[in-house]
Structure 1
Amino acid sequence: MAAGAASGGSATTDTYKEARNWLLLPSWAVLGIFVLAPVCMMLVYSFLTKEFRGGVIWEPSLAAYDQFFFDRGLFGDEPAKIEWTYITIFWRSIWQAGAATLLSLVIGFPTAYFIATRPERVRPFWVFLITIPYWVNLLIRTVSMKFLLRDQGPLNDFLIGTGLIDSPIHIVNTNFAVQLGLFYSYLPFMVLPIYAAVERYNFSLSEAAADLYAPKWVTLRRIVLPAIKPGVIAGCILVFVPSMGSFLAPDLLGGAKNFMIGSLIEEQFKGNAGNWPFGAAASMILLTMVLIILLIFARQQSKAENGGS
């Protein structure tokens, strides 16, 4: 033991080296069963053939990917044309998720900054206020928002009662309603990482900038934002990724004309008319897009940590 201590603590390292692997085994098992296995199953299904009454036929095929990108007519015997329907749905998902992320950032950043600059004894109370609505199931909250926004809902009744409008504003089944649903669903995912980053920020740097007569906006842009950038990036990822695959908000608030990729995937696995290989292919395309975005974020973060080299 003394020899181990004299060698800089190697005895402790050697003692727990094998135990670490066993302690991580439950985590690896959960990830393998509930994350890796379903993804592998979707990957396999995406290359199989659709069964007429739902399910799959175990015959390898690229038909699902071909259906996503190309239109070959009703009977599949026409020259291939680009299938803009699904590409448009995919693009709508990207910009809706991006807009939700931007809106969450615009609202979430000042909110997180406000909470982090309150006295330490009251910060938990403000965090509690941010998170308490999310103790309720997402489905219930989305249905409640639909009730609030509908033509005969409380919002329109209030606006008509105050004389601000003469007739109800049609909000439900629009892109705007979907945007509100995504923003409301994932706002805390933006606030909490930024709050954690601002809480660790050394405010003496801002005080030093003020002593040197730096304007507040310059201090925010050149000192505060670079220091809390990891929290901002984490918040953007945590909002963008689930927004891309969301289907509750588009289904309940957007209707059939405002489909997103999550709604399209969900539809393919419902009932006997579903197309499992196509749904699996759409899932893999969505997963690939998300992984590309995460890799871009990770690469930029790595460059920033290495001084831009």
Structure 2
Amino acid sequence: MTGHRDKPPLGPRHWPTWLGIGAMALAARLPWPLQRALGRMIGVLLRAALPERRRVAARNLELCFPGLDAAAREALLRRHFGAIGIGLFEFARAWWGSVEPLRRGLVVDGLEHLEAARAGGRGVIVVSGHFTTLEVCGRLMCDHAPLAGMYRPHAQPAMEWAVRRGRMRYAAAMFPKQDLRGTVRHLKRGGLLWYAPDQDPSRGESVYVPFFGRPAHSLTSTHQLARMSGAAVLFYQHARRDDGGYSLRLFPAGDGFPSRDAGDDTARVMGAIEAMARAAPEQYLWIHRRFKRQPDGSSAYD
């Protein structure tokens, strides 16, 4: 639990953040059907209030789904912002509320792959992507496996303290992304690590690999972590179903992972995340500038 604050930052400059945290904690306790309805409404508001993020998401959908006509992409964009709105309540409920209503109807597949990968005390890297369901499904998966996580610390100290404290209600440990040594040590001791390497990195070893048929600047960190720690790699697909339930699925990365080729391994990781995104396209985080850097130095958003 590297970097954990034992005492919350309570100075006056943190009071506005605490008010926001308090509002989220109260929202986390609303009935789940009401949260879903409010989430869809908030998604409509976010779509109107965040024009730049809307433009990025629309461009991503244009790049990744060229076979859809403009009307179909616009409908998918609306559903995406609705998923973001619901996701805000899912985040709050995961950190500060009860997930008991969400456990009903939960479908979990592939735990046998996790048990096989852990044989002999081996660590396991559980790889997924940035989906709107990532936090609440992480908590639901922790009912079945003691996952730790890597994360980007929040810039606001009060939010960092509160969110970290919320995550430690269910996660085995939380490692800031800079704590490579602690992460590798955890894996070498047989720990499980949830990891999402699918965003355009600002630093670290990276390569361009295909993602939805386009070059995507991608971290090779899954390959590096597996080689340094000796951990097995599983892919982790999670989604919110149309009936309101959730599905969690674990499946192996396949033979020979990690290989000697970081590029090949990274392409395999991104291919698996693309398949997950195609299965639940409205739930992938399209508001991220995934193609902001291209091999020729251009950006897909210029």
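Brief remarks on what is shown
- When helix-only ellipticity at 222 nm (-39500 (n - 2.57) for each DSSP H run of 4 or more, over all residues; to 500) is computed for each of 1, 2, the one that comes out at -20500 is 1.
- In this comparison of 1, 2, the computed figure 1.10 for Cα Rg over 2.2 N^0.38 Å, for residues 182-293 alone is attributed to 2.
- Structure (1, 2) behind the derived value 1.8 of distance in nm of label points 7 Å out along Cα→Cβ at positions 46 and 70: 1
- Rg/Rh (Cα atoms, Kirkwood Rh), for residues 30-173 alone derived as 1.01 - corresponding label from 1, 2: 2
- Parent structure of the calculated result 9.9, given that mean count of other Cβ atoms within 10 Å over residues 118-125 is the read-out and 1, 2 the choices: 1
- Top of 1, 2 by Cα Rg over 2.2 N^0.38 Å, largest first: 1
The numbers here are math on the coordinates, done by the rules we state, and not lab data. Source: prediction; values computed, not measured. Cβ atoms are built from the backbone, for glycine too; each structure is taken alone.
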